[in-house]
Structure I
Amino acid sequence: MYDVVFIGEKIKTPKLKSLCINPNSLVECRGEIGNFKLKYNKKDTLQEDKTKYIVINLKAKRENPIEQTYGFSYRLEDLEENENIIFIQDFEKISPAVINREGLQKAIEAKENYKNSEVYYFFRSMRFIDNNDSLYEKARKMGIIFLQYELDNLNIQEDNTINYQRGDIDLDLKGQILTAPLLKPDKKIKRIARLLNIEMSDKEYIQSENIYLQPTLTGKRGVYTLAGSRGPNAYSDLDLEIEYTLNEIRANLADFEPLTEYKREVDDQKCILCYTCYRVCPHGAVEKDEEVDAMQINELACYGCDACISHCPADAISYVEEQTKNENGLNLKVMMCENSADTAFKKIDQEQFADLDIEKIPCASSIKKDEIFTFLRKKDSRLLILGCFEESCKHLTGDGRGERIVNEAKETLSELQLGADRVRFERLSPRMEEDLNEFLLRWKEGVKS
């Protein structure tokens, strides 16, 4: 079992047991965080390995937006005496900060090596991130000429002559042209996303831009994405993102817990293998169970959005709840106002009610209808809500509101023929411990019959 498997470029991880897999060799990925099962080709042999985490780390593809020019990575050589060196950034699209930095470093290198040549740097936007501002100042002091442009005032002829017009400036230049590359998604990204069942952005990167997510997280728990697999902006803080991702993995190598209270289960007798749940799950938590020839939901991968349940045409997916039942197999829950029934409950022998799910609430008015219906989804469930007497509620109108919510829930249950008597509202004072004791015993006996 590996701690982390890198798909694409490997990163040095001295404190983690790691493996690097060529993205073209990956054949299959199954499982969930803490227990991913990977199949991949190695020297014409199908290998199988397990890992706790996966990091997708692919380089972005570079495309030159201007034909017959060189990219920023081109090695300048064999320049004619006093030949101009011309850098063009932000052509077609604004270049990300990392390309901005690469261009400034290349321009400084060119000026240092070819002191008799003029170095021009055309740009639309200067991205001052990290040390880009200091590189820009250094380049200006060295005599590099910076010219800001828009696409309509920079004209590149077929012979690579550049005409630049802005205000009173009308400049014709010819020389060695180096152009900032356009960063494009690697075609391997789509294949990896399909194998791992991960959603892609509309720009064909694995991670959509989302201000609420840590950037390297994917929708699939335990899978991270870096560099070109995440998008052009990933290169701006790549070192920090690598550090964060590896620290997250190191800190969470054991004790993987489900994110949801209830497990979702597929009934293999109902499942028709339409793969609807597989397609709609935004977290890649669904896969086929080959043993029973039906779909299954990986508990540790599930975020509890219930898209699978709501879209299943065969009604084959349901909750599997760890239920606290009494001796008759009933799910009995009592919600007690902390200022009335709960105070009285503390004064009685509570062991006789160990089979009840007791919950203290701040006020009967705090209960919501969706909470009532969520509990009553459980098989053979009954819910009792105990509030204050009228005009005794410390929350002003809480006593009346709580009863109204319960009555509305009862009406809905009655309309759906689901049993209006499965939820009940009663009033008690904090000094009625004996009454509470007798009432709870009668209620238990009543629902049993």
Structure II
Amino acid sequence: MDATTWGRFQFGFLATFHYLFPMLTMGLALIIFILKLIAYRTNNAAYGEAARFWAKIFGINFVVGVVTGIPLEFQFGTNWARFSNFSGGVIGLTLALEGLFAFFAESAFLGLFLYGEKRLSPKKHLLASFMVFAGSWLSGYFIVATNAFMQHPVGYSVNEKGVLQLADMWGYLFNPWAGWQYFHTMTSSVITAAFVVVSVGAAYRLMRIHDDVSRAFMKVGMVVACVASIVIVFPTGDMHGKMVAKYQPAALAGMEGKFKTSDRADLALIGQPDVVNKRLDNPLVVPEILSFLAYGSFGSTVKGLDDFPQDEQPDNVELLYFAYHIMVGLGTIFIVLSILGVVKLVRNTLMDCRPVLWIFMFAFPFPYIATTMGWVTAEVGRQPWTVYGLQRTVHASSATVPGGSIAFTLLGFMGMYLILGVLFLYLVMKMLIKGPEPISLPDNVDVTNALGGRS
């Protein structure tokens, strides 16, 4: 492989590993705030214990996410110097805002939330949980806005040296692509966190331990999972898909395995793309639906890959197609599972239905897989461009870094991340085994009143 291919592989490995952690923290920040809000409004100690427990998991996840995210920043200067030189005058704004503002706000308030419960009033501690949520989601927006510029560049100009510079800050920050991509990404994070919370709650229910807290896990996690699983399809997924159809039609064709242009285009549920013979083998299709989903009309024309020059098509159609369909398939399963869970919750049969509890206990890895496949879809679909329509990937890598050096450092990163991954799993498992713990109350607190409203 050449240096560019090695660079793509290394960045893909580092980004995929890192992506596992913010996908939990951003969604978990919202759930912790909801748990804390319920505890504040009802004086139900179980929800307070639940919020405190997940804040500790959040802290571990946050630290590992920071450690694994730092090398990604350095990648821009080491392996992708020409990309940094070309677009740094634009994307540097959001990367700086994420690091200097949102990240530090999130870190500071996380410290207050974790260690300030005995020192802050209940209202101020609730505010700290909200600020952790707000900081993490603001941080997420700046990162998504950076990626959105690479997908759909706006708010820039080209100077006399042929380098991009920021021309419209607000246009760049509020890129129309960024809005729907952000809400879609945040919703996927909420689904990930909700299924993790439900999974742990189901495990505790099966083991018949931490009864009240596990009920809090299940109730909040299940409702949040159901709402988010629907929202990720409509409106966020629907509108983001329409953005792809409008601005990246070649990516849409690759995602759907569509080689020939047609109106009243069918939606392929399954199939195997044959790039050599330019066809989709063994397809199971829904007639005319793709035209409607992409452009809002059953008679709309959807372009196939044959309508685009070879050097403007995604360079790995098979990976793009299967990543997209795995994401969509899992998303459909999440809707079914979460609706099932909410129905049983309403009927008051969820907490002791062991077959369903077993299903949810083992469901937690699948949102991670779905979100990873979504990221792969976005990045592979953008190829062969680093900044869509402006800079090709082959022109973005560092000109003086040989492939062998990148391969060598990749082995080092793999070894280091293996150690980090094992350490992370050890710390999280230690927390899960220990379980939630009630906070020690001052002598003058009426314990009976503090536990009031528990159900």
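Values in this text are rule-based calculations from the coordinates and carry no lab data. The shown structure was predicted, so the numbers you read here are calculated from the model rather than taken from an experiment. Cβ atoms are built from the backbone, for glycine too; each structure is taken alone.
I, II: which one has volume of the Cα convex hull per residue in Å³, for residues 342-437 alone, as calculated, at 197? Label of the source structure: II.
Looking at structures I, II, which one was helix-only ellipticity at 222 nm (-39500 (n - 2.57) for each DSSP H run of 4 or more, over all residues; to 500) calculated from, given that it came out as -7000? The read-out comes from structure I.
With distance in nm of label points 7 Å out along Cα→Cβ at positions 46 and 334 as the yardstick, tell me which of I, II scores highest. Walk me through the numbers on the way to the answer.
Values: I: 5.9; II: 2.6.
Ranking I, II on distance in nm of label points 7 Å out along Cα→Cβ at positions 46 and 334, first place is I.
Comparing FRET efficiency 1/(1 + (r/R0)^6) of positions 126 and 230 (r between Cβ atoms, R0 = 25 Å, to 0.05) across I, II, which structure shows the greatest value? That would be structure I.
With Kirkwood radius over Cα pairs in Å, for residues 30-77 alone coming out at 12.3, pick the structure among I, II it was computed from. Working shown, then result.
Numbers: I: 14.9; II: 12.3.
The read-out comes from structure II.
Across the set I, II, mean count of other Cβ atoms within 10 Å over residues 142-149 reaches its highest value in structure II. Cα Rg over 2.2 N^0.38 Å, for residues 6-253 alone was computed and gave 1.11; which structure, I, II, did it come from? That value comes from structure II. Work out which structure the value 1.00 belongs to, where FRET efficiency 1/(1 + (r/R0)^6) of positions 190 and 374 (r between Cβ atoms, R0 = 35 Å, to 0.05) was derived from one of I, II. Among I, II, the structure yielding 1.00 for FRET efficiency 1/(1 + (r/R0)^6) of positions 190 and 374 (r between Cβ atoms, R0 = 35 Å, to 0.05) is II.
Quick check for you: by mean projected area of the Cα convex hull in nm², which of I, II is greatest? Before the final figure, lay out each step's value.
On the way: I: 33.8; II: 23.6.
Answer by largest value of mean projected area of the Cα convex hull in nm²: I.
Between structures I, II, where is relative contact order in percent (Cα under 8 Å, 6 or more apart) highest? Comparing I, II by relative contact order in percent (Cα under 8 Å, 6 or more apart), the maximum is at II.
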